[in-house]
Structure P
Amino acid sequence: MQKHKHHIIPKHMGGSNDLSNLVELTVEEHAEAHRLLYETHGHTQDKVAWLGLAGIMPYAEIIYTLLSEGKKGNKNPMFGKAAPNRGVKRPGVGGRKKGTKWSAEERATKEKMRSTTEYKEKMAGVYSDPKRNANISKNNKGKFGAATGKAWYNNGVEEKYFVVDQQPKGFARGRLTRK
């Protein structure tokens, strides 16, 4: 018969590995000991030990439960602290809501910053980076916009946009000349 060493005072409750704190139990007795500890103290570690030893909870679920339960409530390092993004402008164009206009002062500040040599050199380095350009090119391969494969056609009176070579009869490729 297989015997397990059980901590009388569990390690998660401050128990030690001293021989005075260890007792040998069968698997069934060990599961029952952890069930009683769980019902008395309510610790997740005792619950998963009980259910695992009883063959009710698979090992992967034990690990998942211990990892997820270990981050709840006051065990979470962010417990009681404000979210780090509170009061921070949302990402977007200038951190503004859609439709917000730049003031003349803000526009002048941005234009002044963009006219500096340092800024121009930085941007030149960014836009001429071959790795960056290759990555953008690779990510856009095979993607089509709304205008891909379309062209302007006219019938002498009106002009319309059609898929290439699928224009109605009487329409020729090209736009009308402007007067």
Structure Q
Amino acid sequence: MAFPDDVLTSEERVVLHVHPHWKTLARPILLAIVVVAAAVVALIFVPSGIGQVIIGGAALVVLVWLLLRPVLVRQTTHYVFTDQRILLQVGIFNRDRHDIPLSRVNDHSMNQHFVERLLGTGTLVIESAGERGQQVLHDIPQVEKVQTLLYELVEADHDRGTLDEGEMRDIMREHREASTDGAETV
């Protein structure tokens, strides 16, 4: 499911948009295989008739629940990094969205367990100056690259809000000129 562009400002640009890593689907797929195997075994031993229909129907309902829901959750979970903020959106029917302006990001760290390193995923923790404080993003694909990108975005945002050396000299010169002009007229 695509992230709606209408939530972005006119000058905002999406730098990265990711969903949770595919590993979030590994457990449901394994459970679905177990359900199919159990249903096949049950269908072999249950005599023909209504019993087989009930077993087949129950297996189908369990499969839909085990597979469809996790796929929808994964596809409707958005981690969007723009040049101005981080947008976190989750929800299939209900939607929760949390925006973190880059100017409020105080710290960020990442964590990977051994298996996560093998799979190329991990957890990204973002500390912000907002009322929620800490946001933990689980199962981020290529978490090392995402953390580096976040660092670059935060630094670029900080640089946009500060003056470079030349701009500071111009302001100081204008201030000196204004104060000397004011001193002569007094």
Structure R
Amino acid sequence: MASSSHILTHVLSQGGIIAHQTDTVFGLACLPQEANLQRLARLKQRDIGRGFILLASSCQQLNSFIECTPDELKQLNYPHTYPTTYLVNAKPHLPASLIGQHSKIAVRITQHPTVAEICYKIGPIASTSCNISQQDICNDAHVCRTLFGPHIDYIETVSITGTGQASRIIDLSTQKILRE
């Protein structure tokens, strides 16, 4: 029997959208390619100008997405006891839907073992909370299936749950905490 991370990796590599546990809340994810991101935004009924977070298993995976100083890179790589998302200067020519109307990209080095394994295998994934935009977050596979039905290519049902709370957000260049 294939492992959960193997199935999720396969679905993502085929251009699919998955519903999965993260280190924070139940999420929806795809590979950070324009067509996938557009599909994910439509599914969530989300304004494409908002952009998505990029989850990675290491800072090295973010090299082609971010521009930062060596000191900023150290901070980004620093292990946190609570999930922390950073807004980092985005490299030019990223998919428009990934960064939205912003010059920065949201990134997080995930501590969730399944997500980290997926990212290790196929690279960073674009992620967002599992909900219709601006509505309550769904933290349950059954509710996710009811809400999104056949529009999700795979819904993970067995994994370590996250904190159940959104991550802290820090602007890496200014150090301003945008969400605690």
Note: helix-only ellipticity at 222 nm (-39500 (n - 2.57) for each DSSP H run of 4 or more, over all residues; to 500) at -16500, derived from one of structures P, Q, R, originates from structure Q
Mean count of other Cβ atoms within 10 Å over residues 101-108 gets 18.6 when computed on, of labels P, Q, R, structure R
Calculated from one of P, Q, R, distance in nm of label points 7 Å out along Cα→Cβ at positions 117 and 149 reads 3.2, and the structure in question is R
Working back from 1.8 (distance in nm of label points 7 Å out along Cα→Cβ at positions 21 and 61, computed), options P, Q, R, answer is structure R
Structures P, Q, R compared on relative contact order in percent (Cα under 8 Å, 6 or more apart): the greatest is R
Computing Kirkwood radius over Cα pairs in Å for each of P, Q, R, the value 16.2 comes from structure R
Across P, Q, R, volume of the Cα convex hull per residue in Å³, for residues 13-68 alone reaches its greatest value in structure R
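Each value in this text was obtained by applying a stated rule to the coordinates, not by laboratory testing. Computed from a predicted model, the values in this text were never measured in an experiment. Cβ atoms are built from the backbone, for glycine too; each structure is taken alone.
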